[in-house]
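Structures given as C-alpha cells follow.
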Structure 1
C-alpha cells in the first residue's frame, strides 16, 4: 500500500503541472479544448489525491510501522478513532490534507463553472493548479508521508519495521482533533478560490463586480470555517492544555487570526464596491492578503522560526514556503500595480458621516489590527535579526493594543447600520443613537453601583449593550413594518423579512454573535485562581467556593497511567458538584498530559487542574481557576455559525400571491 501511495503522489506532480500549463495555454490561445483539458486535469488531481489519502489511512489503521509517519504518530494501543485522525497529526500528513483540500476545491470550481466564466476560468484554474504544484512538490520530494522507516545498522541505513510506534502526542488525543484541524485547513485553503478569481480578473482586465459575485459565497464560507476553526482551537486549548485560558496570543494562534482579520475586512468593504463602485484596489488587496497570510500561517507552523506549542518542529519546509510566499507577493503586487489605473472608484466619498465612511473606518481598524498582530508575532524574529537576541512580545502587549481596537470595531458594528448612505443628517443621528446611548450610560451607572471599576470592562459592557440594542431594533422595526403591510404575525413577519435579505440579516446575527463573544472575553477582567497542596481530607477556598479533597486514585491501561483527584465543591455549605482533574502519562510517547475538569454555568467556569505532586511526595498540587462568562464565548461562536449559514442562504422570492423559494 505504501508503494501505491508513492506512485499516486509521484503521479500527482505531473498532473498538477499539466493542469497549470494547459490552463495557462487556454487563457493565452482562447482554445476551449485546452480549457476542457485543464478542467479534466483538476478532476484527475482530485481523484489521485483522494486515493493517496485513502492509502495513508489504510497504513495508519493497520499500524504499518515500516512507514515513518505511521510509526511516529500512532502505536498499537492507540484507539482506532485517533489512528484515523492521525492523518493530520504530523506535518507530512497534514500537508497531504492541505493538498487534498486544494484539489477538492479545484475540482468543485472547475465543475461549477464548466459552462460559464470562460474568460476567467483558464487563469482561475492556472492559479489553483499552481498551488497544487507547490504542495505536490512538498508531498513528493520534501515531506512524503509514505517514506519508509530506516534505521542505522553499522555504517549503513536499512529499512526497518518498528515493533511499536511512538504514539500520538497526548495533547492531540482529544475529540476536537477530528474537527479542529480540518475546519481550520478548509478556512486556510478556501482563500485560494477568491484569490484565483481576483488574479484572473486582474490578468484579463475584467475588473467589474462579476468576479466578486462569483466568489461571494466562497469568501463567506472560508471566513466562517476560519472563525469556527479559531474558536474550536480556543476551546481545545481551554480543556486540554490546563493553563486556565483559551487564547494566549501564541504565534500559531495569531497566524490563524491574521487571514481572518483581512477576510472580515473584505466581506465588509466589498459591499461598498457592489453598491457604489468604490474601494476596488482595497478589495483586491484584501483578497490577495488573505490568501498570502494563509500561506504565511502554514509557513509559521513549519518553518521553526517561532516557538509555539502548535508548531511542527524541525519540518525543514521553511525555505520552500518562504520562496513560494515571496513569489506570490511579487506576482500579485506587480499585477495589482499594473492594473491600478483600471481600478479607479466610480464614485467619491461625500461625507465622513455616512455608511461608506463607517465601512472605511471599519477597514482601517482591521488593517491596524492585522499590522499589530503581525508585528507582535514576528517581533522575536526581527529582534534576533538586528540584536542577536529574541525579545518575546507577550499577552500583555497584545492586550494593550488589541482591546481598544476590538472595542472600536465592536462599536462600529452598531454604528454602521444606523448611518445613511452618502450623508447622515443630524436629526437622523439623534433619532438613531439617542436611546441606545442613554441605555448604555444607565448600564454603566448600574455596574459602577455594583462595584465594577475596570475601565475596559465597563466600556465593553456599554458598547455590547449599545450594539445589541441597535441589532434588536433593526429586526423589530423591519418586522413591525412587514407585519403591518402583510398582516402576518410578528414572528412570521420577522422570518420572512430575514429570508428576503439573508445577507443583511445573517450579518446582523453574526454581529450579535460577536457581542455575545465580547461579553465572554470581558470576563477575563474578573478571573481569579488559587493553588493548593492537598491530601485526602484537606480543603481550600476560592471566592465563595470551598473544595474538599475526597480521594486520590491511581489507574493504568495499555495506553497511559493516570492519577485522579476527587474534589467536592461547595458554595454556601451546599454541595454543587464533584470534580475530578486528572494527570496522565502516556507510555509510547513518554509524555504527560493534563486532563482538566470544568464545572460550567452561564455565569462562570470553575476550572480544576491537577498539576503534580508536592516536593515531599505526600500530597498533590491542584490549581483552580474561577473564569466568569466563558460560556458566552462558546454560545457566541454557535450563533456565529448559524448566522454564517443563514447569510449563505438564497433570498426568498415572493410573488403577489404569496411566497415561494
Structure 2
C-alpha cells in the first residue's frame, strides 16, 4: 500500500468512525431464524469495491474459499483474539449472508513488525489458504486463513463486534443432522455447514450446561439454554446418542486462550460464554476468551445394592490400564467401587488389566500381582475374598499400551455357592472347546480363549471363556475387549458419512465369538450363556446385532430406556461401548440391569476409569428353570 493511500484511508476511517460513535450510522439486520433484529454497522470502506474485499466474500458460501491461492490486499476487520501463530479478525460490517462467516484467521508465518492486540482495527494483505489441521491424511476439514504479507494497524482499543448467540436467542444449531447430503449442498440445517458459517467468528453461549467433563486436552462439552431444546437428554444431565442422532448441538470448549475449569456433567455456567468458533482435530470448537465460572450441580455417584442373598450378580468393568505401577490409591478406589457401589458382585469381568510392571516393555506378561493387589484391597475393606482368572497373552501381541499386555480376566467370590471346575493347568494358552460327556456339556479346558489363531484378533484381546457353577447350574461367560474405534473418521470430518475403518475388524471378532456361541448351543441347546465386556461398539452396531441374530441371545442394554443406554462419554456424546447379552434360558431368571454411573461423568482426577461398570442381577432360585 502506498503511503498516500494509507493517509487517505486513515482520514476516511476517522470521519466514518466518528459518525458510528455518534450513532449517525445504523442499519438493522435479521438472523435467518427471524429472531429479534440486532444492530449492524455501515462499512468503514466500501466492502464490495474492487480494492477492499469483505471477509464474507473470502470465506465464501461453503467449506472452501473461492479466493484460495490468491493474494488479497486490504482486508479490514477488528482483532477479536490473538494466538501464538496469528490472530482472528472480524468485519464490523456483516454481509447479511448467513451462509458466510464474517471472520477469518490471519496466520503469521514469518516475523512481522507490528504487534497486534485485541481491539485493533487492521488492514491485512496476504495469500488465502485452506489449512487442514493434522494434514490431508487426517480426514479433517480445512479452515480458511490469510497468510499475512502486510499489516496496517489503524486504531486500537476498539469495541469488539457483538457475538453471535448460538441458541434460542440467536442462531439455533441443528439437533439431529450433522450431514445428510455428503457435503454436496451447503445447508445450515446440517450441523457441519452451520458451524462452518460461523468459522472464526465471535460467538456466545447462554445458560450453558456441561454434558462432558474436562478431558486430557482441556476440552469441555456443553449445551446452550440449559439443554432445553436438545434431543437425547438423559436423567443425569448428559446427552445420549442413538442410531439416527449423534447430537450436532453439542458445543466443545477448548482452552487455547483461557483455562477450562474442572467440571462434571450437569454443572452450569450462569454467565454467558464468549469465544471464537474454531476447528481442529475433527471438531468445531469454541475458544473462550473470558474466564468461565461453573456452578456445581452436586451430581452424586450411583450405588447398586442387591435385594436378596439368593440373587446372583455379574458385573463388567473396564478398569482403564490398571497396573502395579499405579499409586495404591487407585487400587483402593477400585476396591471402594466394587464394595460400596457394586455391592460385591459374585463375578466381575474385568478389561484392561495390565501385566505386573505395566508399560515397561520387557518379557513379563503375567498379571498375578495386579490381581492380588486388587483382591487384597477388597478383602481389607469388606472381608470378602475373591479369586482371579486370567490367561496371559503372548508378549506385545494384544494391542493397547506398548509393553503393558492388557488382557481381560475375572474375579469371583469364594464365599458364595459358586464353583470353578475343570481348571486349566497354570492357565495355559488354549483354544476354547466344548465337549459333551454323559449328557452334560463342559468347557475344556476352563478357562480358555476364543480366536487364538484368528486374524480378527491381531493386536487385540482374545475373548476369555470361563465356566462357573452356581447352585449346581452351569454358566458360560465370554469376556470381550474388542478393537477400539481410534482409527475411525470423526463425526465432523471431510468424509461424510464418516468411514469407520475399525468396524470390519470388530465384525470379524463378532463372527468368531458367534461361531463359538453356536457351538455351545449346538451341543447344549439349553445353556446359560453370557457374552459381555467392552466391545467398543454401540447396542445398535452391526457387530452387536450379529451376536443376537440366529443365537437367541438378548442384549440387556435394550432393557433400559433409550436415553439411559450409556456408560461412556466421548466428545460430549453419552454412549454405550460395553454390552451384556444373555441366552434365552437365562431370561427366565433375569431381574435387572444397572449401569452404575461413577466414572464417565466426572473429571479425570476424580474417577478411576473412563467407563462406568454395568451389573446384571439374576434370581438364583430360578436359575435353570425353563
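Assign the value 30.4, calculated as mean projected area of the Cα convex hull in nm², to the correct structure from 1, 2.
2
With FRET efficiency 1/(1 + (r/R0)^6) of positions 134 and 566 (r between Cβ atoms, R0 = 30 Å, to 0.05) as the yardstick, tell me which of 1, 2 scores highest.
2
Given a value of 0.95 for FRET efficiency 1/(1 + (r/R0)^6) of positions 118 and 142 (r between Cβ atoms, R0 = 41 Å, to 0.05), point me to the structure among 1, 2 it was derived from. Intermediate results must be reported in sequence, preceding the final value.
Details: 1: 0.70; 2: 0.95.
Comparing all candidates, it corresponds to 2.
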Entry that produces 0.20 once FRET efficiency 1/(1 + (r/R0)^6) of positions 102 and 382 (r between Cβ atoms, R0 = 25 Å, to 0.05) is calculated, selected from 1, 2: 1
Calculated from one of 1, 2, distance in nm of label points 7 Å out along Cα→Cβ at positions 70 and 470 reads 5.8, and the structure in question is 1
Hey, helix-only ellipticity at 222 nm (-39500 (n - 2.57) for each DSSP H run of 4 or more, over all residues; to 500) derived from one of 1, 2 reads -4000; which structure? 2
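Read-outs throughout are calculated quantities, based only on the coordinates presented, and are distinct from any laboratory measurement. Computed from a predicted structure; not experimentally measured. Cβ atoms are built from the backbone, for glycine too; each structure is taken alone.
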